[in-house]
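Down below are the structures I want you to see.
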Structure 1
Amino acid sequence: MEKENLKYVSSGKAKDIYESSSGNLVFEFTNRVTAFDGKKKSEYDEKGEITCKIAEHWFKIMEKNGIPTHYIECPTSTSMIVKRLDIVPVEVIWRNYVAGSFLRRYRAGEITLPEGVGTEEGSPIPGGMIEFTTKFEAVDRPVDTDEIIANGWLNKEEIEYITDLTKTINDIISQELVSSGIILADFKVEYGRTPDGQIILADEVGTPDGCRFWKKDDFDKGVITSLDKDVFRKSIGNLSVAYRELFNKLQGTNI
């Protein structure tokens with residue numbers, strides 16, 4: 001898009017955000033990647049284009065399944081027009097398997113695992129589970145529902161609504177991935193309020209920046225092969241190659 005017709009708003013870890021003359025926001029997906037609260041940074045070819053196309057793919061699927069989102073359209077291969085929302089200051093994480101910060105917190109003695117759940121990376125969490133973290137703090141931290149309610153970020157009914165919506169998103173993505181040979185280990189999403197107070201899905205959904213995707217064939221053999229940002233976090237390969245492989249597998253679902 002022509003940047004001279006847009007008002008710059010801010011830059012996030014992987015996207016630049018602009019405001020259009022209509023009041024909508026424009027996300028420009030970049031090749032940037034960060035990890036560990038910005039301590040590790042780099043750029044990878046094609047990353048912006050791939051993540052934009054994958055986000056568009058999942059937003060369209062969500063809309064078809066009755067999940068309200070802020071997505072409007074993608075006028076270019078790296079830009080997305082979305083409705084401007086009042087973002088809820090709570091990030092939502094859905095976990096199907098033990099991995100990432102969840103495993104680190106367990107090993108540090110900060111949390112206990114659900115009853116019957118194994119202690120190794122890749123252990124399944126039957127039925128899945130939801131977690132919440134703060135957003136807009138210097139370093140996001142896990143937060144319980146009592147604090148969320150006490151701070152006025154969400155009320156009890158809104159938390160229940162978001163929990164149900166996130167579980168439905170998990171079910172939709174997991175089912176769509178079956179034919180691609182990919183496991184959805186976990187993911188994070190954000191929500192925002194429209195001017196009339198409706199809570200809808202915001203930011204992006206289903207991208208390898210915000211999900212853990214594992215190759216099912218390898219997982220069935222006891223090996224975790226990541227097609228997501230863990231490739232960068234753990235320095236176990238080329239991020240562009242991993243994202244491209246994920247994209248190619250998703251093309252089988254008509255991305």
Structure 2
Amino acid sequence: MITDIQIQPIILSRSIFLFGIPAVIFFILVNYLIPFINTELNIDPILVWFLVGGAGIFIPLFIITFILLKREQYNLTKEIIVLRLRLTKPGKREIYISLLAALCCFIFSGLIITIYNFISDGTQLFGHLNTSPGFLEYSPSNSNPLLVLAIWIPFFFFNIFGEELLWRGFILPGQILYHGKSAWILNAILWLLFHLCFGFGLILTLLPILFILPYLVQKYKNTWIGIFIHALYNGPIFILLTAGVIQ
């Protein structure tokens with residue numbers, strides 16, 4: 001039985017650093033580099049997002065996870081990686097929890113949009129909630145769906161695993177050692193800050209998953225729950241968009 005798992009407590013300043021540096025890079029990519037490429041080059045904007053977002057932020061997050069693991073563990077093996085990142089084989093309970101949580105996230109996000117727009121219509125104080133940043137807009141009629149899907153698949157993998165392995169697999173257990181039961185709240189707030197580059201509308205819509213996911217990963221001590229919820233929340237919508245089923 002493996003017992004030499006090293007988990008270093010992650011203090012608040014280190015949490016801010018580990019989330020903050022990627023957040024700043026993400027902000028620069030989304031607000032400066034991607035718009036510049038979209039303006040200067042005749043490339044489908046969604047492909048620019050996949051390529052720049054993947055290479056610029058999500059692949060590095062995936063790599064950084066294992067760099068941090070190597071620095072923390074004296075002897076890095078497959079078994080230690082699985083235990084340290086809490087990637088033990090998910091059972092039926094984890095799958096059911098993930099499905100139910102993803103459904104709840106969809107419902108709550110929909111309620112947020114509905115209530116916000118209802119208040120907007122009733123008061124005329126502000127417009128409807130804009131949940132689609134310009135660089136994420138996608139029209140199947142103006143794109144090659146097969147090419148988009150081919151580039152989206154590796155992007156999707158590194159998006160989900162890059163974030164979940166680092167935020168929940170590596171950082172959250174260290175935060176728990178330092179902050180105790182409230183660690184998931186800090187993890188959720190910092191994850192929210194990472195997404196600030198998406199703008200107010202999308203952040204407001206994402207609030208359910210931003211808080212539900214870290215809570216459940218901490219409660220059940222299994223990173224696969226975060227991976228499943230994140231994938232279920234992100235994946236189906238884009239596949240339906242690519243197929244032209246929804247707009």
Structure 3
Amino acid sequence: MIHRVIAVRRPERLRAGGVAVERVWYAAYGSNMLGERLDHYLGGGRPPGGRRTYPGCRDGSPPARKTAVVLPGRLYFALESMAWGGGMGFYDPLDDGETPAAAHLLTASQFADVAAQEMYREPGEDLDLSGVLSDGRASLGDGRYQTLVCPGVLDGWPVLTFTAPWRSSETVWNSPSAAYLRCLALGLREAHGWSPGEIAGYLAGRPGAAGAWAAADVAALLLGGDGAADATSRRGARPGWSSRRR
């Protein structure tokens with residue numbers, strides 16, 4: 001595969017009163033980096049390799065635009081995914097480092113419905129975004145993916161994502177499943193054009209995956225394999241993760 005060169009953007013500083021909210025950039029740092037995966041959140045259905053059927057959004061239209069972005073902070077894996085098995089991807093914007101993501105330009109209502117499905121709520125109700133736009137962070141609950149984060153703005157539209165309310169250092173990390181890592185790997189290749197080596201090095205180094213997944217096994221996932229064996233079963237989840245399930 002030829003390594004594509006893709007222009008990567010970083011959100012600009014959000015200025016009070018200087019942003020419209022009819023549309024938002026949904027910055028996906030996990031499985032929704034992959035367009036095929038996000039399609040099931042928008043239009044409904046069960047994605048390949050997943051365990052869950054999604055109801056979809058009120059408006060199932062595709063994103064108006066998509067761009068590669070880099071967010072300040074770090075991706076880590078924790079808890080247990082009901083959709084994939086193994087650790088789930090979360091984003092800590094206060095950690096050192098940067099997190100590659102795919103920004104999908106959605107309507108504010110589409111973003112609300114995607115967020116609702118991630119929170120295991122019924123889609124159909126718009127979100128009050130005033131808190132996250134004024135403070136950069138807003139809580140919709142104390143569970144996973146119930147904390148909104150606004151890293152900044154692109155082209156006049158706010159960049160929004162969701163994560164857990166705790167810091168990465170406050171939870172016990174858990175190894176992700178092969179199916180989930182493969183989805184992230186494909187999403188990174190699609191959004192950022194990274195080489196297999198770059199993708200493998202990045203994912204194998206994230207907290208939760210580090211020490212459980214070798215870079216070579218992650219690279220094998222891009223070829224359609226399971227990384228020789230699922231890291232969750234090969235090496236076992238980090239002891240104690242179940243006490244922090246949410």
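Figures for the structure shown
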read-out: Which entry (1, 2, 3) yields the derived value -9000 for helix-only ellipticity at 222 nm (-39500 (n - 2.57) for each DSSP H run of 4 or more, over all residues; to 500); value: 1
read-out: Source structure (of 1, 2, 3) for relative contact order in percent (Cα under 8 Å, 6 or more apart), computed value 18; value: 1
read-out: Origin of the derived value 15.3, 44 (Rg and Dmax of the Cα atoms in Å, for residues 68-219 alone; candidates 1, 2, 3); value: 3
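Where a number appears in this text, it was derived from the coordinates with a stated rule and is not lab data. All values reported here derive from a predicted model rather than from experimental measurement.
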